[in-house]
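Okay, got some structures for you below.
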Structure I
Amino acid sequence: MPTFITNIKFTDQGSKNVKDTCKRADAFKAAAKKIEVKVRDIYWTLGPVDGVIVFEAADEETATAAMLHLASQGNVTTQTARAYKAAEMQQILGKLP
């Protein structure tokens, strides 16, 4: 399954309710599981972003649905990138002219 990495930033609402962030993360994991998204890890971070989610989804559409669900809660904004493992990157490089 493709891997995705999402940077999250707290909204004002998310910052005000930061004490519930771990509960919200658990709720997100449960919701993601229902649409067959496997959350590998969730990290809270210092610096320009407040957290990172590493997850797997069958395709970009499913990944987008998961992130839209998360953002619709109003606690975070998201920015997602497709991530490639070494073997996947090797296949991509093999397509170069």
Structure II
Amino acid sequence: MIKNYNCGFIKQMVKQGGQLIDVRTPMEFSQGALAGAVNMPIEKFQQLTGDINNDKPVLLYCRTGARSGAVKNYLEQLGFRQVHNIGGIQQYMGC
């Protein structure tokens, strides 16, 4: 389930050290991403998990919110407590 987030929440979380992660493919990422986002494609996520700080909030997005939702569940199973699936990129492009 995707909770409704807004630009103000995203900006505040990033300002406080939140990790904005784009789980789309590198090609999708190269065509446009949210400012400050890091690309960690879902296909390689297991190898990249060590690059995520468990002590800081994690904000995940993709094209529609489906892939980021799967990654959110995966991170929560690993013990991450502050994980947010903010959904699809389009609703935040103006942020």
Given a value of 3, 13, 23, 24, 16, 10, 6, 4, 2, 1, 0 for P(r) over Cα pairs in 5 Å bins from 0, in percent, calculated from one of I, II, which structure does it belong to?
I
Given 14.4 for mean count of other Cβ atoms within 10 Å over residues 5-12, calculated: source structure among I, II
II
Re helix-only ellipticity at 222 nm (-39500 (n - 2.57) for each DSSP H run of 4 or more, over all residues; to 500): value -12000 computed from one entry in I, II; matching entry is structure I
The highest value of relative contact order in percent (Cα under 8 Å, 6 or more apart) among the shown structures I, II is in I
Structure (I, II) behind the derived value 2.1 of distance in nm of label points 7 Å out along Cα→Cβ at positions 45 and 85:
I
Ranking I, II by distance in nm of label points 7 Å out along Cα→Cβ at positions 13 and 29, the structure that comes out highest:
I
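Every number in this text was worked out from the coordinates using simple rules, so none of it is lab data. Note that the structure is predicted; figures quoted are calculated from it, not measured. Cβ atoms are built from the backbone, for glycine too; each structure is taken alone.
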